[in-house]
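**Student:** In what follows, structures are represented as structure tokens.
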Structure P
Amino acid sequence: MSEILSEETSPITASDIRTVISSFLTERLQGKLDKLKAEETEARDSLIDAFTPAVWIADAARRVEQIQQVTHALKFNHPDAKGSSLSSTGNKAALHYEFGSHSFNHQLEPDVVGNAAALDVYKFLRLKVAGQTVLDLCLTQHPALMDLFCEYSGGETQEAENWCTAFATLPEPKGELASHKLSKQIYWPLSDGTYHLLLPLFPTSLAHHVWNTMRQDRFSDEAKAAREARKIKKHHDHGYRDYPNIATQHFGGTKPQNISQLNSERHGENWLLASCPPTWQNQNSVQPPLQQRSIFSLFGRRKNVRFTLNALKNLLGKAGDYNNVAIREARAALIDDICDELLQYTAELQALPAGWSKNSILDEAEQYWLDPERGNEDEDFANRRSQGQWLDEVTRNFANWLNSALDKNNKQLHFGDAEAQAWQTVLEDRLQIIRWSLNHG
């Protein structure tokens, strides 16, 4: 074990970096040589000279100013826009339920914009040596890289430092931050009568993560096999996801590399999820729960709720490690799905004719919740409802129903103290959201 650890933590040497760079340059040189005819000896010699490490790296250090590493790019707004693009990990002040670049904690793949002819410089800087990129080594002025650059430059220490400094500017904006007439611009009014000029940028790194995820979900061998198994009604260990009604944006036409490197890898595509308003059920198909003390028993019979409850039971029954991030996130997502379904069911019942709850045996708190317009004609009902105490009872009923539904016929679901505390914490968090929604509905 000690030998394995020492290998994993062994320092990067100049020899390690030389091997990676030599392989990169040799491969690129060979690709160009293969395109030459046998009699083009002069062009062949010229290429061989250009791809010696000293010559190529010196040229790359000059050309690096033509490109910039970014996470948010301008050219997706218009290919001829000349303003600024940025490298940002997202808004640190964003709330936990807001999704964006900040949600990935520096794990998004960076993009690069600028002169497409200089993208080979970016590929060079993305070369990895023992888990670190050449760019990482430049940013820290790694001694092994400095030694190798000094060797390539013929012992010129200052030249080696200049190369390293030039490459380290890749993530930095080129020139002063600026907008452009071809970019999207929003004039945001301020209280003193002036404006902020906002420049929306395309989150290319985030879009790339989403694109890769959707591509895996749609076209991977595992997903195809799972769909085929479902078609013939057979079990399959691997699930799959569907993305109905997606739209496709195209950037860059026949030259997607002119927009950005990641846009080129996406073949100029960006998939848009459907963002249409929900299609509510016909009111005639939603019957008022006149003979129910609580609507939660009816709610639990809804198809989507049954499906989600079963998935949540399986997760809670099999998952012993509640400190596992993947388990916590999956659990939270399933509870969110149940809460969303509850809010939809609420909207369907609230859309029934006002006063329908007068003839029901429904719990009074749930009458205040599900028949709010009754208060327009029933002053006493409105006064009692305005006291707001019914909110606590409804959220308590929901929590009791959910715990009971999960525990029913599930012998595997036995919480220890730590698991019970973790479950109570996540449930209380979702109940606060439900309570807010009821109060502002």
Structure Q
Amino acid sequence: MKVLTLEEHKRRLRNIDTAEKNNRSYFKRRRIRDYLPGQVVYSLTDYPYKGSFAPTDYDVELVRDLARRGVGLIQLHEDWNDAARVHGADKYSCYDPEGLKKFIDLCHGEGIKIIPYVSTGYFQVTDPDFRPEFVRFHSPLVARHMNYLRCNPESEYWRKFIIEKNFEVIDTYGFDGIYNDMGYDKKQMIKDAALARGETEYTVPYGYEIEDLLSTIYSGIKERGGIYKLHADSNLAPACRDKVYDYLWIGESMTNADFGAGKDYYGYVVPCPDFEAAVEGDYHFHVAKSVPFLQFPLIARGRPLTGMAAHAPGVTYYQDLTEGKRAWHNRVYEYMKEHPNGPYVYGLWSSIPDAPENLDVWSHYLALYRPMVEENSLVYVELSDCRDILSPIEKNVFASMFVNEEKYLTVSNFTGKPYALHLNGIWENRETGERSNSFTVENGRIVFLREVY
């Protein structure tokens, strides 16, 4: 906990007082608790191609650099395990456990928490541990080496199996929690029925069974002092009434702007710009789209992908080289043959290649964002009536205020033209140092301001 000087106490009280008085209408008010905004998906292998998990000099340098940039959480996707059971392990264990533990120790040594992928739904139908009692109806996910079914949270067999596996993963390797890619069978059943009717919009009703499964795992993770991160699909949240996660990943496969997606969800929302799905914009755009809603986008880093995930020997593939995600990995493979020295591809939601400046741009904004969301800060999300803002807050202009020992204002503009922002009092542009009561916000961009006393 930060110890404040008398002057900082005075400024904090003044800031909260004026924010409470001046922010007359907004979407929500949120106090910051236990928030790690800088989150990275880290690639270690091109699974099902076999690799080593032991940190290389490259990993040591990169993880240290990420820590210096303010990264608080590294997430491993499914390359950490052996879901296809081709290297002597399984979906809940690593075929190089000692190497993985050394990588986890590296992260912990740099003050970074690390969580792995473990799904409460997806399971390989060819796995020796699979049993028919796990599923309610045939809802497959077939891609590359994956021949998954979505398992049934109402099945006592599946509940016992997957709950024990979650805690086994944490306790065996020393992870700091779990990332759960839900694979909820009832959601998929409703979605499939809607698509069959030619409908693209659908609602997932409350489900006691998925809520209780998620809550049980969440409770066990909290007992261990851990983090639970969830992905329910696209921009959805789980249809639960109780708190069942700390962080929610949204955005996968979404290609439109979706301003404010997830702003009404509890917990902290972490949007994933899906450049592989040809999402518009760059990290400047996605930060502008996220920050006013108390969100900060994910970034992919780690060892560069080689595309060998499409060409691993001895692996049964359920797609050919022209289909789906295997085709994407094959495009990475062909690209890397022509560009062995980069620029590189780092994640499953990357363009080919990632823009070389992505990490620097992302880090620049993270450095601006982190002081605004320090522990115990107050955030007024999506202001609609604020005495500090004299210009009309137009449609597709999004302003939010972040308050602690400083009073911060962020304003994003998606009107299609420059936006003239007029303020009551003098504010400083934290990027340029300009001090004024008027600023121009370019279309698709955000300004970070601090009140000058």
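Read-outs throughout are calculated quantities, based only on the coordinates presented, and are distinct from any laboratory measurement. Note that the coordinates shown come from a computational prediction; the quantities given were computed from them, not determined experimentally. Cβ atoms are built from the backbone, for glycine too; each structure is taken alone.
**Student:** Using Rg/Rh (Cα atoms, Kirkwood Rh), for residues 178-305 alone, single out the structure from P, Q with the greatest value.
**Tutor:** That would be structure P.
**Student:** For which of the structures P, Q does the calculation of mean count of other Cβ atoms within 10 Å over residues 146-153 return 22.9?
**Tutor:** Q
**Student:** Kindly point out which one of P, Q the value 0.98 was derived from, the read-out being Rg/Rh (Cα atoms, Kirkwood Rh).
**Tutor:** Structure of origin is Q.
**Student:** Still on this model: When distance in nm of label points 7 Å out along Cα→Cβ at positions 138 and 186 is compared over structures P, Q, which one is greatest?
**Tutor:** That would be structure P.
**Student:** Identify which of structures P, Q gives the largest calculated value of relative contact order in percent (Cα under 8 Å, 6 or more apart).
**Tutor:** Q
**Student:** While we're on this one: Of the structures labelled P, Q, one was used to calculate helix-only ellipticity at 222 nm (-39500 (n - 2.57) for each DSSP H run of 4 or more, over all residues; to 500), giving -15500. Name it.
**Tutor:** P
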